[in-house]
Structure I
Amino acid sequence: MARLIECVPNFSEGANASIVDSIVSEMTSVQGIKLLDKEMDASHNRAVISFLGEPESVVEAAFRGAKRASELIDLTKHKGEHPRMGATDVIPLVPLRDITMEDCVELAKSLGRRIGEELAIPVYLYEAAATRPERENLAQVRSGEFEGLRDAIGKDPSKKPDFGPERIHATAGATAVGARMPLVAFNVNLGSSNISVARKIARAIRFSHGGLRYVKALGFELKDIGLTQISMNLVNTQGTPMQRVFALIKSEAERYGVPIVGSEIVGLVPMNSLVDVAEHHLRLEGFERDQILETRLLGEKGSVESSLAQYVEEVGAATAVPGGGSVSALAGALAGALSGMVCGLTIGKKKYSAVWQELEELRKACEGSRKKLVRLTEEDSRAYELVLKSRRALRVRPQEKARKDAVKAAAVKATEVPLEVCRESVKVLQQSKIVAEKGNVNSVSDAGVSACMGHAALVGASLNVYINLSSIEAETERNSMRRETEALRGTGEKLFREVKDLVESKLLSG
């Protein structure tokens, strides 16, 4: 399966469609590149392009786009609301499939070096690719914009670029190249032309000034329509959901007697971010992502139920996730599914009428276990990715307490998920025992397989608990998790032996 990267370059041109089309044409001329989205904003005078492809193709396309932009865009004549320092202002690389963030960092460095050397444009690495802690934040890299950087570069040591000449390109400025996870460009428009209010609200909600985690925000004027805007990058919509951001803006706007007249998403947005909004405002209970029609039809990336073949390929890829914890949870989900199947093949058969009601209740429990373990299959991968991310962040700023705390929290989460798989696996083994005892005898082998899968899930998940325990600093918490895991293992081993003996006795007695 092909490795995939998304690239979302931002160009300092949002009014002249022919210029943007020329840049896009240059990028999509690279074989294997798929254009996902093209957004232009005249007020910001900025274009945001999204495309994807295999790593080498993406890097080549990004370079060609930057080269063409340097030929067509003159920063000395550029006017717009959005901060900018380059004709190609920023080029983020986003890992999508079978590629790590570390891989994207190396690709960002390769791309940055080529832009610096071949186009004579100074390049600054940012986000995960940053070579200095202060350059992780794009706003810090871009502070002073084109004009300020033009005056400072070559004089201020903090403005020394990572690649390229230590002088501004006369018309193309400078470019930031980096690697990051997907973000959502989310804007909220205020029914007021008072830019002071917009800036106060932006300051209140952005993380750098004590606002919401994972939110970057600025206040802008939309002079052509007589409004102001809170323009945001939401860099982690799982950590800070869109609805929370919107609610805080609404609350702050009400303080100043200013209404919200609309909002917009620039470029692409992960489906789960919008589903989270729907779940919150509709107060949905027990909603599963696989209830979304398009998920069933097209197969959502990362969803185990949508594509088993794809999932198996992902497990076999040379990447850290999905790994053993995820596979263990999947084994448990299959166990629950098999026991539920045996219930279904028993209910309605006259021979087993005495247990219909009991097995109907059991089938619901099996379905609940199946859904929960499928969810844990994906949660395990996310938990481990959080461990990797927090460790990388700590390496950049090893003395920062918040980052140390993030590593500790990630370690606990990475242990809690497989421990929850252990708990649910014991329930699945209990279900296997009941269907082995009371289910349709023609399906007793399926009950046995269910027990085998449940046992594998328990043992596999417990190994993942054990390997993560050493990363938990709190001795009390560590010992408590170990004791619970060992107790679950003991209960599960007893259940598995009982089911195995029962199933084999029924099969061999005939």
Structure II
Amino acid sequence: MVIGAGPAGLAAAYAAVQHRLPCLLVEKSRQVGGLSRTVAHQGFRFDIGPHRFFTKNQQVQQLWEKTLGEEFFTVPRFTRIYSQGRFYLYPLKLGNVLAGLGPRDSAGAVVSYLKQRAWPVSVHSYADWITRQFGRKLYEIFFRDYTAKVWGVPGEYLSPDWAAQRIRNLSLWRAIMGALASRENGKVASLVEQFRYPRHGAGQMYAALAEKVKQHGAEIALHTAVGQVRHSLNRITSVSLWGPRDRQEVPVSNLVASMPITDLVRRMEPKPPDQVLRAARSLRYRSLVTVNLLLRRPAALPDQWIYLQSPDVQAGRLHISRNFSPAMVPDPRLGAVALEYFCSPGDYVDQAADSTLVELAKADLDRIGLMPSTDVLEGLVLRVEKAYPIYHWGYDKHLAVIRDWLAGFVNLHCIGRFGQFRYNNMDHAMLTGLLAVRRLLGEEVDPWAVNAEAEYHEELPLGRAAAPWGGLPVPAARPEERPCAVT
């Protein structure tokens, strides 16, 4: 059985059917894709947040290309930060930053950065990590307020693991060296400037992959929740499922789980030890609310998405559907934008009615002045619980307690962002699913090792050309088929 039909779960199901293993894929919502699904509304298509398809893993890239073929095309990337009424390119580029800040703030940023080069801070938090890479001044201008919006706490209370995992090797020093290298070589060799994208949204990829999985014999149970996960000795024995019409107990020989690891622990029967349950209660998530606005005219901005650093607005990010693919909007005379809000259980955004959130988004549009709220025809609010695992201080110790206990089950494989409590991208999530099936077939591979040590997935090594679709070696050939079922 595979729990969760997001990128990780679908990749695991695909790998299973490639080996002719019987597979039941269980998804609690009515649609596959998880955080990467695309929602259609009145001819418009909205992703749950901005998604792009870029990977250094050749196996994942080949799976993407094989799944969609000509429906998968290349998009030039353009993203910016909006701060203090100005736009800045992201990833940050030295000349653009200094030109935007003006002489006084530029001088302060340079002094702050040189101070860090001479007397670097000790890294104990996310704020320390960014400060060490860019200097305190640039942290305060470009990262501080956005971080507080996303996570609900200041950067000083977040683990540096988040920055080390998501923006590894990115620093002002590398930007300076990249600028010098570009002058010498006549070309830029720094950051990825294009990505692949499905014509009809990120969810098109996962809907097509789900069809492939079904065509090869897998069963997909949508709108089906997981009740109890029963175990005996060192094995998962069965899972109770609550479907639209009935409840059933399904025996399993292997369980591949991309559901939140905290929920998995709470559903185990017999119950885990008290210290494991305490650790699960100590891990926290942030939820995501996207307010998707239908416009009477196209948004006159070139960006795929914009980080809204300004503390004057509650939205953290704005993305423009048409700039990913024109097919996301049904009429070239119309437009669509989405504003992202981050929340925790019980707070204002979490409790607000959809109509209130649409008015909040319109007010944010007016405050930042990028487009008039009078262009809004209507809004669609989409909510995702537990979208982001919070890397708060000490989270790793709690996660280690859970991992140590779950490792005792020889037929349990945790995958994906939720299943590993790791802020992974789509390609990393899919790779954990592929590796989980290889592991249950007997290979010595570890899904938990994905994105643990690899360099930042957006960055190309300076002075070295990138191989097509990345350059990582293709994983070892699959072992011969064995009589081992996933369900």
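Just so it is clear, none of the values below were taken in a lab; they were calculated from the coordinates. The shown structure was predicted, so the numbers you read here are calculated from the model rather than taken from an experiment. Cβ atoms are built from the backbone, for glycine too; each structure is taken alone.
Can you tell which of I, II yields 27.1, 90 when Rg and Dmax of the Cα atoms in Å is derived from it? It must be structure I, since only it matches.
Of structures I, II, which gives 10 when relative contact order in percent (Cα under 8 Å, 6 or more apart) is computed from the coordinates? Source structure: I. For which of the structures I, II does the calculation of FRET efficiency 1/(1 + (r/R0)^6) of positions 15 and 55 (r between Cβ atoms, R0 = 25 Å, to 0.05) return 0.15? Value 0.15 for FRET efficiency 1/(1 + (r/R0)^6) of positions 15 and 55 (r between Cβ atoms, R0 = 25 Å, to 0.05) corresponds to I out of I, II.
Comparing mean count of other Cβ atoms within 10 Å over residues 111-118 across structures I, II, the highest figure is found for I. Here volume of the Cα convex hull per residue in Å³, for residues 231-350 alone has been calculated and equals 179, so which of I, II was it run on? Traced to structure I. Which structure, out of I, II, was helix-only ellipticity at 222 nm (-39500 (n - 2.57) for each DSSP H run of 4 or more, over all residues; to 500) calculated from, if the result is -18500? Of the structures listed, the value fits I. Once distance in nm of label points 7 Å out along Cα→Cβ at positions 63 and 103 is computed for every structure in I, II, the highest value turns out to be that of II.
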